[in-house]
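Have a look at these structures, which come just after this line.
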Structure 1
Amino acid sequence: MFKRQLIHPVDVEATEVQIYSPSTPDDTVEEFYRFGQILFSESLQRASEIDRKLTSMLGWSVAALASLLVKYSRTPQLGVTEKALILVAVISAFLAIVLASSAFKTRMWPSPSEQDWFREDLWNDAKKLRRYHVISLLLTRHEHIKRITRKADILRRVEVLLLAVGVLIALLLIF
């Protein structure tokens, strides 16, 4: 019945024309506004969840790297296979740390300004103001989704690298 949910952004300019059209009922605009608030809240929650997972992956990556360096830096008798496994594991853990850290790079997330909120030319028209705020929510959500998608892509790479580190550590324990 429902297809897998994917992000299908709308054409903001076309949507803006429809929102401001006199033929669009106020009840419809109100529903768009209500649903926009839900979607915006959901995107903030999703961003928070991805940040939580990235934090966890960063911690595990640092722990894996530290464990590898502490344990194997003091082991003088290592075979070629063990040295290769350690090197690949260390590189993988280091790359996971770099990627996770890059996802946390401090950036200002876009949000409507107070001039958008208190739009001077809309003070006397609550209906137009509501329509304007629907578009503001839409534009801000689009920008948030771009950043969330970028972080999620980085998270997937970090997870793969951390899995590789785990497999390599398991192989080292076997040898």
Structure 2
Amino acid sequence: MIPDDKTWLLLTATTAKAFRMDAQESKKLAGSRTARLIGSIPYAAGCPQAERLALTHLSAFVLASRDPARAIFDHKPSDDNNPLTRLQCISDFPGGDAAVIRKGMALLGLIMYSGYRHDQVKDVENDEYNPLTSGVWAISRIEELLIPEIPLSIAPELDDLMTVDEALKAWWEE
């Protein structure tokens, strides 16, 4: 079960207040499908402390999206070995259903790599490391690794938040 709208708005309002977001930033967080997926995985996985985990993971998401912390969370060559390495700080789900967690993290991995695809030209122009432009990863390889982790029969409520097709077209800022 994922958080209902009231719970989701409470989670995002709490996060926004903790980060001293203005009204526009707060609204953007509450409307972010990626953030909603991040905050919903602990609930869908049945984690005993879902609210705490959701808030922790949302906080990491916000921190990673803000300067000057953004550069610390950017993809680095040391992240190349596994497509989910960069997501380790939001992959802790004590007591949660492993299959649901794998599905949620695979969806987030697809969103992340979709963002790399979206940013390829900009990253080349700005000389920023991107595992797709460096030739280390091919999106087809990422899809081969992650899509099998996203069966429709497991936690279908996550599919209501983000389908595989949507994840392949999304990026973190959405």
Structure 3
Amino acid sequence: MNVAAGFVRGRRARAGMLMAAGLIVFFAAYTWFLGYQQTRVKEIFAGLRTSDPDLYLTELSKVVGFDSYLLEYRSLKGYDRFRSDVPPFLLGRWALFPDAKRVSDFYFADNCTNSIVFEDGFVKTVGETNAIHAVSYRLDGNTVTLQLHDGANVPVTLVSYGVRLHHVELTLPGFPGTRYGYLCK
């Protein structure tokens, strides 16, 4: 009986060692594969950056998030200096509220009575104060600086919690305190 028990123990020990060796080989191969995939993705993104910058920026925002996307957007689109073109993620009418809202990234405001409209070369306020300001736009991190025609600068903070712009925060002349802007329907 001792011989049989020793034989069984020997087989179990060999099976355990083979299983451990198999796991080591599997994890080594998996680690190599992940490194290869990461290198491949970097190559694809580097190619897209030069061949199709718009697609590159779209895909980049999905992978790294909105804040990192802004850094690349700034350098690729020339927003390191003031431009009259409004960045496309800011373009449109934004409802202004005195308090931040707890809503999803896909929220669109229904009531746009008090709002701000960002257009190429202009910012229009509607509601409490109706005004049109000639502006230029510059991007610094997660802030778009509006340079008014009189030389005053108005910072517009872009707030995101992932891959999309959630809302903007700003203080405009004629508006008391910080306002929170949510895109209108």
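Where a number appears in this text, it was derived from the coordinates with a stated rule and is not lab data. Keep in mind it's a predicted model, so treat the numbers as computed, not measured. Cβ atoms are built from the backbone, for glycine too; each structure is taken alone.
Among the shown structures 1, 2, 3, from which was the value -16500 of helix-only ellipticity at 222 nm (-39500 (n - 2.57) for each DSSP H run of 4 or more, over all residues; to 500) calculated?
It was calculated from structure 2.
Could you figure out which one of 1, 2, 3 the value 142 for volume of the Cα convex hull per residue in Å³ was computed from? Intermediate values should be presented prior to the final figure.
Details: 1: 142; 2: 111; 3: 171.
Matching structure: 1.
For distance in nm of label points 7 Å out along Cα→Cβ at positions 98 and 114, which of 1, 2, 3 scores largest?
Largest one: structure 1.
Given that P(r) over Cα pairs in 10 Å bins from 0, in percent, for residues 50-137 alone, derived from a single structure, equals 15, 36, 36, 13, 1, which label among 1, 2, 3 identifies that structure?
Traced to structure 3.
For relative contact order in percent (Cα under 8 Å, 6 or more apart), the calculated result is 27, so let me know which of 1, 2, 3 that is.
Going through each structure in turn, the value belongs to 2.
Between structures 1, 2, 3, where is FRET efficiency 1/(1 + (r/R0)^6) of positions 82 and 154 (r between Cβ atoms, R0 = 25 Å, to 0.05) highest?
That would be structure 3.
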